[in-house]
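Values in this text are rule-based calculations from the coordinates and carry no lab data. These numbers were taken from a predicted model, which means no experiment stands behind them. Cβ atoms are built from the backbone, for glycine too; each structure is taken alone.
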Structure I
């Protein structure tokens, strides 16, 4: 049997037990990628930065620093590997395997077993992780086992007994790794069961088949965390002439040796961390010497492999082990070495994955300082210009550090002035960018320098975005509008292909709008879509979603009068479904304030606009106008709002305008309405970093209307009171049993008033006393 190096590479990966944990998350901005760019990493690496944010992860900030330091021409000439940044970042999935992938790999394995042994494989026990497609062993280990079994089955000396023995050994290896189809144990349960190693084949068995099992025995030792034994077994494979898996042996022995040098049981890891935190200089030196001794032994084994030309296909992977061990065993020294290498922007940061290794180490070496660690991190900042630049940006947005943001703002401005004075153009460029991004006020010198940056410069869009912010903060709305209008229409922004960047400029332009109609032109935003973990590009299979962001929702909910809301709904540039929702909000607001004749007339007029742009509501709009008086119209609209889910406020999505199911209908159309301008109504304004809303339109009418609307109950309370009054005035209304049912159902959760419990009891009592034989009474056995 011939085992290619490609096959070997798959099995190498099979020795790294997988961890399948999904990352959690907090508030999320659907319109702006705030941690990673939404630009394809191949283009981002080449200097197409879009709008850089201080909240970006370090990898992307480093890439931005390097691009700005080199400039548009320099980045084209500088050495870099194709897809270098993508490899340095690694798979954006974070290493986890989802259920569909796990089920696929496990399914292929069981299919191969069934074909080789000519008998079906029992399904995993119900309740186990395997039954749901979640595997604990690496997906590549299943692929390697599947391919190996298929090759073994083709051999002329393959007997049913030999194949069954090999499969039994492999199943035992999978059990040791954590995948046991005969157990319903969840993979997260502790403690981990002790699984015996496969029984070794007798000496009477043919040599080839015993040699094939030797790999399984070594892998079982590896997964059992007996790394010393695994290293010996793999070394024996590598030292055996004509062994079918000989190319593996020495390499996998080094892997086991490396794992042994760094392995520590979980219950000892915390103790070790505390010891390191409190150790004195003498103890630290002794620990370092011990780690360096381990590293030297591993490096000697690596050197031996690199000297063997027959193992050339594994040389790069072997070097990677050496780099990994440098990072694990002597992290501070390795971090210093990598920082020095990366501080030269002209060097290739992807050589031997320098940037990727630095990224891993930086998570610990650059953690937020505490106590005596602050001096250590300040020293690291001083050791490399790019670290200082990254930390300056991140300490204003990433976390609360010892150095305040005001200190960082001054630091960035001082460095820009210093380098500009010295004529150090690369450093002046990066610190102009940092100082302009961070500062709250803009000096005339900064403004002039930022305005002179050419459109081809990597930092162009970021500086334009920063200028727009500064103009808005300084009250220079005309300048802000002119700048953002120019960028939004520019080929530079179009070429960036960054939804995030466009949304940021739209947000700035929206904030300095001159009228409701002007603001409406910048109201819609497109979601920044998910990124493909294999390319770093926007996932092609995700459809673009365009809706109104938090700043627009808040503006419509508490920034405009009803007449101005109607004016926004009249803008033909807006999508029809959103125009309909906005028009409905204006209609309901006028009706809810209908005590005054003027409001009643405006409600009637707005119903015509609703009929025009929302054909689904044409019938209720016409009925509304045909009713004889304001009370009748008001009641009809309240019930229609219930049936269609209509609201005087805008949510984060535009629901289809259609009748809701009678059984599932709730009076959930609004919570407590905003009572003053700018008051939030559950908009996502914090996660989206929303700017102050434009203060346009008839603000006096708006303030008066909000004060009146703010006194109303929630939809549940308002609707319930309306229905109870209806039952008193028109007890024979055929819809009352259902409406009382809805009242009780609505008081069981959501936004409620203080008297919700009393309302529920009253509606329940009336429903059962007066309409007890109806189906709706039967569906309401309890009042709470």
Structure II
């Protein structure tokens, strides 16, 4: 009887289940491989080569049918199934994805295609292709951007853009200069990736709008608006090395006029590993937590008012495998231990007047308690920033006026800081974007800063945009930049190892002059494929460049203003292709020459690669609900900081590559399961080298002999005349590892 009842139920279901069919086009062109599905069900299909789809056996009821194809605008339709075959056709429009709203290039919210300044935009979808525990690692697959580790022991790092050192890159959060000074080295982690709306990158000087530090380029990390965030989200993953990363967050309405977004990131790695057998941890052990909160307030006439805050705490250490906290600061066992406590506040308030004037402000307090072997480094930095911006449009002129003030307080226990460094830098800037015609615009801008240590600083810029067709854009940008140096907060090598730090003169601000030519082309094929070509060529010339000199004396790092000039020039290209709803690809490459010339001699800059390449391939298998992401990068040789002629380590790195693969299952409502392999090739920098850390067996140089000038000499137990030095680093020491994660999103 049970089987008869089941048979009758099956027949009844089949009789009341109908097919949905239809054709999907764009204009007069059929679109193959378009994903068509019924929302909140497991039923779906995709179009064949003629753009025809069929979803079989759909029971009677009300549904939302969705047609989704990367590169085109998604369409949803409400339908009723009532016992008869249903024909639903779609006509998709090409996506306006290149028209993302950006703010970084001109301090105005504009379409990316209409901006006179080229800005690259990276969304959470990009970040999820290779899940990471922090934004520092997430940028490793951006063309022309390289996260650079600066120490084999504590694994601190910075971000290089177009071959320029990390201190030349300004990192913003929601447009505010939060990540600078001390946090340039230690504060690039702890921003929950799940809270990021998009990352905007400008390559080239932006000092005319953002002041000091924006010399090589800037990265603006834009967090989600509370109203755009999910009600609740959770994302966590673990790796085969024992790493654990958790993001949690929610949003809530507080009364009728406030919305709050709350997020927490926790990361832990407590598993000392020494695969290269030098008795030092391959990667730093870390225990950190970051708590983020963002408030949006509803005001009359939709005026803006938002407040955001973040607290960050981290305990990290690296060193000899037998190190524990009882050895902290001593000379028995070597370890580098860093406690960081930091909080930040960011705000944006639109004045209650008819003119569009915003007051933007930020404050950060960074407290660092660290030891490098037996050398303590205790530092405190407070940065307050505020600016008023008046946005005014007059006929063909789009004007922007601003006044700003930056207060910086810095104190540490080093001999270089006998008294606390306290400085206030007032600024004024103006910008005008002039519409010459429908196809041509020109942007003029200038900034004036006054620094009592260095006097008046003037930074102008000009940008020209020509749009011969709706699918072609040519941009020519020229500008200047400047940077005031905070040596010990930026140069980690000055604090670790046995090299002495030598400052030969009172350092002057660095100046740069840059020109960049950019061409962007969109190409749509008749079979529905979409390609975007983005090509840039640049040239930057520096005066007063401050480049640490590792070459003159292997036992010293010498800092002075370059008696000559430094240049960086290069060419980069990005190609993004959407072939169908199943497959899309992105590939980028950069070739560059970064060098310095002093006393008629030209040398290549240390830790700068000749070429880089990045790629990302995504394949979606709709029947199985599985997405495969294959990402990777490749770096050309770079000159490395060796310790003299006897040092057996290679002077140049090999060409090396980090590649990753990820599988994501999206067949459950609100859940995603993902996992894969990082560093598929199991590449680490110790391959081909006798060792990475010099004198790892004698980190306090107890058995090193020196001559009368303080130079290490070769002996039986030190045949290469080396001192302890962990600065020979150009890539991560972490080899192949599995990872597994789970995401939950409630909208």
Quiz item: Once mean count of other Cβ atoms within 10 Å over residues 334-341 is calculated for every structure in I, II, which label goes with the largest value?
Solution: II
Quiz item: Hey, log10 I(q)/I(0) by the Debye sum over Cα atoms at q = 0.07, 0.12 Å⁻¹ derived from one of I, II reads -0.75, -1.26; which structure?
Solution: I
Quiz item: Ranked by distance in nm of label points 7 Å out along Cα→Cβ at positions 46 and 726, which of I, II sits at the highest value?
Solution: I
Exercise. Supply the structure label, taken from I, II, corresponding to FRET efficiency 1/(1 + (r/R0)^6) of positions 238 and 350 (r between Cβ atoms, R0 = 35 Å, to 0.05) with the calculated value 0.70.
Key: I
Quiz item: Suppose you compute helix-only ellipticity at 222 nm (-39500 (n - 2.57) for each DSSP H run of 4 or more, over all residues; to 500) for every structure in I, II: which one lands on -1000?
Solution: II
